[in-house]
Structure I
Amino acid sequence: MSIEVNPLTIHLGAEISGVEISKPLSDKNTRDIWDALLKWKVIVFRNQKMTHGEQVAFARAFGDLTIGHAVFGHVDGYPEVYSVAKDRWDTRYKPAPQNIRPWTGFHADITAAINPPAVSILRGDVIPPYGGDTLWANLAVAYESLSEPMQKFAETLRGIHKFQPPTGTDATDEYKEMQDRRRLTTEHAIVRVHPETKEKVLYVSPSFLKEIVGLSPRESEQILEIFWEHAVRPEFTFRFKWNTNDLVMWDNRSVVHCAPRDIYESDFDRQLYRVTLLGDTPVGVDGRESISIQGAPIVPISAQAAE
C-alpha cells in the first residue's frame, strides 16, 4: 500500500497517511517516507500510538541512531530515547531568558557538535488541550530568498556554535556537571550544502550559533541578527498543533525548530520523546568541512553503548 503525502504549507510540512509506523515498514514505504522528508523537510504522522521500542525501530529503518542526547543523556532502559519534558529546564538554568526576540528558542538539534544529527523524530505522549505547539523554519528557502549579494557574502562566512546556557541565565550545578562531561564547540559554514538534495542552507541555529569568525563582536551581532530575523519569517515557517500519539520527523540539516514559551504560562503538562539519526560533518559551499574546536563527534548508539 502506498503512502499519501498531503502538504501543509507552501514551503515545508506534509502529513503522511496510509501507513502504520509502529509496524515494520516495507522497502517502498521506507523510500517514499524518506523522499517526502527530503522534499517537505518536516513530515507528520497522526495518531500513531507507539512504545519507546517501536519508535526506535521505526527510526532505525532510516539509519544509525545516536544516544538520546549528546549532553543530557537518555531515558532509562532506552539509550536512543531523550525525554523532552516540560520541566526539563528547571534543572538546567534559571531564570528563563528575558531578552525574547522573534528567533529566540529556534535551533537545529546539537549544532555545537562536529556532526549534528541528520534527522530528529519526536513523539507526543502527554499533550495539553491547547498550547504547547512546535514551529519549524525552512533554512533552504531562507537562503534562496536572500538577495544575491547577501547570498555571496553569507557563503564566505563561518560561525562558532557552542553548547551553553542562554545569556543572562545562571546554570545549575547539574547543568555545569553535564556540560563538563561533554563540552561541544564547532566551527560550521554559515551556508552548508545539503548532502542529499544539494540545496544551499542558511545554517544559522540561534540557540547555538554565538559568533561569526573574523568579525568584531558588533559586526557579528548585527549580521547574525539579520540572518536570524530573515530565517524565521512567517512564510518560511510551519506551526504544528500536537495531539496525543502524533509523531513528527524533520530534516535537522535544513530546518530549525522552536517550542513557544506559552506552555510555561499554563498548568498543563507536556511530554514528548525524541530519537535522532546520526549526521555527517557539514560542508560549506567552498568544500570546506566543519572544524571541531572542542568535543568528540557524536557516534552511533551501538558504539556508544559498548563504551
Structure II
Amino acid sequence: MLYNSVDLVMTDIDPINGTDTDIDSSLKRVTAPVSNTSWHLEEMSEMGEALFCKWVELVELRTGIRISEMRKSFLLSKLSIRMREIKIDDYQQYFDVVNDKRCGQVEWETLVDRLTVHETRFWRDESIFQLIEKEYIEKNNLLNNNRLDLQVWSVGCATGEEPYSLAVWFEHYCTMNNIDNRQGIHATDISLAALATAREGLYPQSRLTNIPEHYLNYYFTKKNKDKYKINDNLKERVCFTKLNLMDVDSFPFSDFDIIVCQNVMIYFDQELRIKLLNAFADYLKVGGILILGAGEMLGWNHPKMESLNFQSTLAFQRAYE
C-alpha cells in the first residue's frame, strides 16, 4: 500500500482564538532570534521543589512521560536551553508561557521536541526482521500468496529511521522472493519537528552505519559527501502521523499485522505501560505480533496475547479473538 506522507497529519493542537496577526504578535517574544552570546557556557539556575513538581505534573499530564527526581538535571538543561533561545530567564515565567491559552500550545510543541529523545539509527535491531520472517511470514505461509500484503505500525518513530528500515527490509525481502510488495507502514510520534525530518527522508551517514552496504547503495540516493536520501518509492510506503500516546485510543486504524514499539515504554510509569500494551493488543489482528524493546516490560499478561520466545527480542502474539 502506498501513502502520501503529508496527507494524514493528526494533531492535538487546539484552535487558537484570534486572528493570524494576533497570534504572530503574541509569539514575537517566544520566537525572537538568539543573540550571538556565550549563553551556553552559563550555569543552569536552580529550581525549587514546588515548581519542579509543577513541571513534572504538566509533562506527565500532557505526554505521559514521567520525570523522576534523578532526572531533574535533564529537565533543567532542556528548559534552560529553550529559555535562553527565547530570552526568558525564569522557570516560572516559562511555565506561564507554555500554559498561555493564546500561544502556549505552539511553544509547547517546541519544548516537547526537546524533551523527547530522537537519538536513533537505521538497522538498530536486526533481530526484529528475523522474527517477522520466521514467526509471521513463514509460519503463516504468506509466500504462497505471491504478494506480501501487511499493515505495520511503528510507534514512537522519531525521525523515521525505524519505519524506513522496515520499509527497506520488506522491499528487499519481496524482491529476493519474487513476490509483490503490498505492505504499508503507519509511523507515529508526538514531535512535529521529528516527523518533519522523517518526511524529508534525508539522513547523515552517521545514522546509516549499521545498514548493509548493498541496501544503502540500492535504496538510498547520495546527496553529498555525508548525506543520503531514502528513495521515493519507499517513502511512499510510510505514512507519518502525529499521535500523543495519551490519546492512543483515538488512533483510527486497526487490524495490524505487526506493531513495533521499541525504546518508548521507558518514558512511562508501569500503569501507563500496561494501558498502552492493552491498547496495542486490541489494535492487532489475530495472529499479529507486538515487538517491544528488550527489558521494557516484565510481567505483562493479557488474555488475548501469548509471549514469543525468539532470540533476545521481547515480543507477543495475539492468539485469540
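Where a number appears in this text, it was derived from the coordinates with a stated rule and is not lab data. Keep in mind it's a predicted model, so treat the numbers as computed, not measured. Cβ atoms are built from the backbone, for glycine too; each structure is taken alone.
Given that helix-only ellipticity at 222 nm (-39500 (n - 2.57) for each DSSP H run of 4 or more, over all residues; to 500), derived from a single structure, equals -6500, which label among I, II identifies that structure?
I
Thinking of I, II, which structure, once mean count of other Cβ atoms within 10 Å over residues 104-111 is computed, gives back 23.2?
The correct label is I.
From I, II, which structure was mean count of other Cβ atoms within 10 Å over residues 192-199 = 19.2 calculated on?
II
Quick check on the output: 20 is relative contact order in percent (Cα under 8 Å, 6 or more apart), derived from one of I, II. Which one produced it?
It must be structure II, since only it matches.
Identify which of structures I, II gives the largest calculated value of volume of the Cα convex hull per residue in Å³.
The structure with the largest value is II.
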